[in-house]
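S.K.: Alright, structures below, take your time with them.
Please treat every number below as a calculation from the coordinates, not as lab data. Everything numeric in this text was worked out from a predicted model, so none of it was measured. Cβ atoms are built from the backbone, for glycine too; each structure is taken alone.
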Structure P
Amino acid sequence: MSMFVVVGSKEPLYKMEMRARREESAHVDEFVLHAALDLVDELMWTTPAMALKVVDRFNDQLVSAFVTASGVKFLLLHETRNDDTVKAFFHEVHELYVKVRGFPTKEKVSI
């Protein structure tokens, strides 16, 4: 895995890089994920599944996506195809996301 992002309805909410990048490819991972958002927006209306599996490819990297019921998108850029592991990762992240969003805090978090 190289990058994971959570994208709300208007802007990215969270980004995590999971490996050191070379300087010449500093923005490529972000560009690939943002380009895949258009595909995710199209696919989310054609299937009832929340886990959209691999939605895009770039060189040797794959983009997998997961869309919550509220339209928040989880995107994962990774190098090997293992649908079961990626699906389990997305479900675990979704469970944690629901717990965080459902816990009342003093600060209001907008999505």
Structure Q
Amino acid sequence: VLKPEISSHYQLVRSRFQGVINIAVMDKGTGDKSKAHTAIVSGTTRNLLGQRQKVSFKEIREGDSIYYLGSFRFNNEEMLTFEVNVQPDPNKAPYKVKFQKKFYAD
């Protein structure tokens, strides 16, 4: 559950039918040390009826951390397919990530 102060600070809508996706991009670095990396992040969701919605991501920087938050709407017990494009290097093709998740309204 997204805390009220966090949603207010980053202007994210809190609702039982609103979800948030968090994407963090890490540069492997050397040894065991990984480092946060900026990227161009975009995405969509699609339900079982084929209806799509765009997910707009906001870049969040906190200390050494960089991550991207995107919000989306869902219905109770709805299965959504996410298609997320992550492009750490603007001169190269993005990485494409696809996954499914079923959502429940509290």
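S.K.: Distance in nm of label points 7 Å out along Cα→Cβ at positions 11 and 43 was computed and gave 2.7; which structure, P, Q, did it come from?
M.R.: Value 2.7 for distance in nm of label points 7 Å out along Cα→Cβ at positions 11 and 43 corresponds to P out of P, Q.
S.K.: Same structure, new question: Identify the structure, out of P, Q, from whose coordinates Rg/Rh (Cα atoms, Kirkwood Rh) was calculated to give 0.96.
M.R.: That value comes from structure P.
S.K.: Here's a follow-up. For distance in nm of label points 7 Å out along Cα→Cβ at positions 51 and 91, which structure out of P, Q has the highest calculated value?
M.R.: Top value of distance in nm of label points 7 Å out along Cα→Cβ at positions 51 and 91, among P, Q, belongs to structure Q.
S.K.: Name the one structure among P, Q that mean count of other Cβ atoms within 10 Å over residues 67-74 of 19.5 was derived from.
M.R.: Among P, Q, the structure yielding 19.5 for mean count of other Cβ atoms within 10 Å over residues 67-74 is Q.
S.K.: Let me ask another. P, Q: which one has distance in nm of label points 7 Å out along Cα→Cβ at positions 3 and 19, as calculated, at 1.3?
M.R.: Label of the source structure: P.
S.K.: Here's something else I'd like to know. Given a value of -1500 for helix-only ellipticity at 222 nm (-39500 (n - 2.57) for each DSSP H run of 4 or more, over all residues; to 500), calculated from one of P, Q, which structure does it belong to?
M.R.: This figure was derived from Q.
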